[in-house]
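Every number in this text was worked out from the coordinates using simple rules, so none of it is lab data. Since this is a predicted model, take the numbers as computed values, not measurements. Cβ atoms are built from the backbone, for glycine too; each structure is taken alone.
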Structure P
């Protein structure tokens, strides 16, 4: 079925006429064009960038396959929360993918080039580039559509490739570019522009706060040479997620394993996953340099979905292949320590109703699904599930980097995240655990804009309250004698 037919035929074929209760899209005010290039040069630049990427990567294999099977049945609509909120055929995942596949078919296949010459098709135009720029950033890249696609097409990969090509023209949301420029060439070397003295002051304050609350010293080791784990949370945690960090440190205090935060590089965020493989690689090389400087054995990513996926799946690609250091997430670490009996927790510490949100970058592949649930059930008295959950989870609505674009917050919270807001509301939970920096930001805004009475927290925020520190009385007595 061809998507590029008139609207009446499309709606009749999809059997999804626009519903009366859908939310109308609001005009996106984000400035996509970071650099200014002449309009007449954009099609040429787009095709040149596309050709270079095809030459130096394996995207051509994927696209050759997809243009041959190219399913356009729209079954993906049943799983796309953006389309279900708008009812706009332009939000159908296979319609969006066709925007780029059409360009590939016309300019990079022999049959397409021949047909173009025979029928006088001028090929890519400025209007198509602008349509792609706006459409690709409507998508949250949650990959729910891939679950339903009968041909197994990964529309999120096509969206990512489209963004990658556009970024080579300077067409990228400013928020992403500003952050990654600071991370790669800025003075601070991280996306939140946190200088090292500010980092050290924050960690010292948290240590003092935990000592006052728990009565024991729970340090944040800095630049420990030869430590087992290099800890890399989303750098924004150092500014906004103190409870999560305290929970992370408390787990290590309980297990006794060696870990460290490096002052050479301490940012797990990798926005390259959202829009540029080049940026993705450069950020991973910064992690690699820090592991070598400190002689680290394992990379440990904090509560952040995209940071974890970036390192887990792409660090071996760009940094050593089979010899690359292992990458684990803090959820895996804490769960394993608890299962081994090295992390002891008090049951039923959290009395209020608790639910769990699956970050797409954890759950869609089946990587981290059951582990956090087992932990929560061990110390939460009233745990409830959302429906659907796990690999079928509903995205927070700010995935694919869109959460960093504050200009489109109304779009994110009334369209992209509407289904998630109602899902959380239905649980009646006091706490929604969202172990991802991007999900936390999006869900907090979602709760506020949709008037849902639920507090968004990290898993380690709650776990911090349940950890049993062995020999804590002895340590208290030693501390008392020293003071």
Structure Q
């Protein structure tokens, strides 16, 4: 019976089998990804003394799901101050400098990532051996990214050499995924080879084409685990992490520790560096901007106590963000009506096309029916997305016709685009904020910058700013 099938029918069946095999391979990848995710242990007994010899950067990794966080860099700098390799001094209210010590010319006991931080300070130091802490950034975005990548890899390497971390994917897992990936790759290649050539077209060597297409499908599949590559715990790593988490419990309860500045290393010694690594020394970390300024993460003390805020810069989601509510309502209604008109054409047509495809599967597969589904499916899907977008815009715009919100806070980020500016304002109540879209003329007229206190009138769901100014008495 199989011999009676046409090449087009073979191609369709191989294609369906390839899709099923791909789904099975993705399910296998998902199971392995869940099984190999890093698991941070519960904190051990509350520790009063330093519970190990691991450097702060490694501790930051062990206690943050085996990922090297940005706090590892300032923690390393503070630790070198505690070890008298350099000094951190206060020179004014919330102003600090890093000072190189003469004895730090050639320290011999530094890990590569510690030496990287020290070399960075040396490269910035003035003739008197000092660097203002606000000048510690690692350069423009591209340079800073490369600097961070080198630091991160060195910390991971050190953790592995200490037996505290290992690669997420074991060799047998990669072998299993590679062997399993051959099936969907080969079936997809067979489907393409089986497609009948065009009239009068010269057919290529099917065996060579099959091998080449299989390889072309296999390599992208095996690139997926690489994108999910990460570290995971070892038994020794779990034990060490639990000990350090016990110290975090102790430091969190120490009065004044969270807000201690970096110069307080003279009092807290290495406890401050490990507190920075464990995420409980926000005051010290905030004052040491070792890295490019992050667009999406900012530290703020507005409302009392240092905390980290995540910033989103909406473009298309939510729909209508930044628009005047009346204008967004009009656009939403027009989009909804236009989408419904188009839907009356394409939705029934899509149903009829799918029905024809299913009928052809019973009577003999017709490739043109599948092509018709694709051609009709594209505008149908676009129309569905258009309707959803219109509905979401109306859901936000209509209530904002009647509601305004008075906001007072501090500007965390200003990012200027060609025709508008994003302004991220922290009002002290949220850990995640959406940046408002403000016309440059309005922003310039308000005379505000990053760090300025502001008062604004905003529509709460669309983020439309109708008033932006400095609070009275802050001019």
Structure R
């Protein structure tokens, strides 16, 4: 590993041991874990996030306070060491491959709930707090954070923010960006920056909360976040409507123009419906959360609409179990922490015009044929998840993904490859940017991180 020592302006070649010694002197031995001592699933995910020609980082740094995080990043900046930011690494291998890193810095030990203002429906947390742990604390006060990200058991708030993964609840509550009221993050040079909330002065005219959300750790490392909260609903019920594509498109349209107010409304492919243990074609999973009388009435109205269109209708008794099972079908989260997790699936995030979602699903069925695939599209936003099993040659899979991407672009959308075998990512355009988006993002990234310290090449 090489770097420039800024003070002397002389070229210095740093070994892994020298890098580890630098951060041990700064933070102490209990905050440094060398790469060869990492848990197998964590080291595997780090390697899988790097370009094939990259060497592994010397160690993972675990700051315990925001001050330590700031000092660690400042030290890396001084020695021009490249950083791979992470939380619990549940989504570290999402998106583009990082070109080369010297160290990884994890926020997983920054795990304090700083302030929960119950009356104001806000909470401020450090970004290493686990999503599941936060929801458990909020539930005691009858509140919740209205996002349902993948890998929620181990996902940290920082990782959710960095990837912008909100889930099906965005149908009613919008995205992670809309939940975020304030943010504190550490720049690539170690300076701490605050925006939103009670902060009077912003930086460089940017809406920093929106920029940091979905930036995959390329603009800064978030240290604390303030979210808006919502009261826990009195009653929740999930209705599953299944049948033909034409009829499902009609019921989806009627829901969007009716007085019904679902908290989620997800279009599911026939394979996803079968994976859940149901039949009868493609489906629409609709959740209502409100006062019990209102929920029952809305379910009855939806049942009437479904029956008029000759669709199958059923009430799911346990909503939580249903969504957990759907998470398993779409993400196979129980396999992520195995010592040798299977590397045989491709997961893509996509977006299309909501009005084209059913037609898009039918086109996907033609593209994949007998290939095992699963598709979930949020009806209000047109955002969705596509999972394809690697059951044949990667070149064929790549061609299929390219066809799906072309379809999304025809419907004013996009397709981004999140999880995939190394070879596929290395030879494909992971992000699928069109127009001048790449140039604009490059300019913004250089303003925040001129030296390319954070997640180098991740977005390109």
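Once FRET efficiency 1/(1 + (r/R0)^6) of positions 116 and 260 (r between Cβ atoms, R0 = 25 Å, to 0.05) is evaluated on every structure in P, Q, R, the highest one turns out to be Q.
Given that helix-only ellipticity at 222 nm (-39500 (n - 2.57) for each DSSP H run of 4 or more, over all residues; to 500), derived from a single structure, equals -10000, which label among P, Q, R identifies that structure? Corresponding structure: R. Work out which structure the value 23.9 belongs to, where Kirkwood radius over Cα pairs in Å was derived from one of P, Q, R. Going label by label, the one that fits is P.
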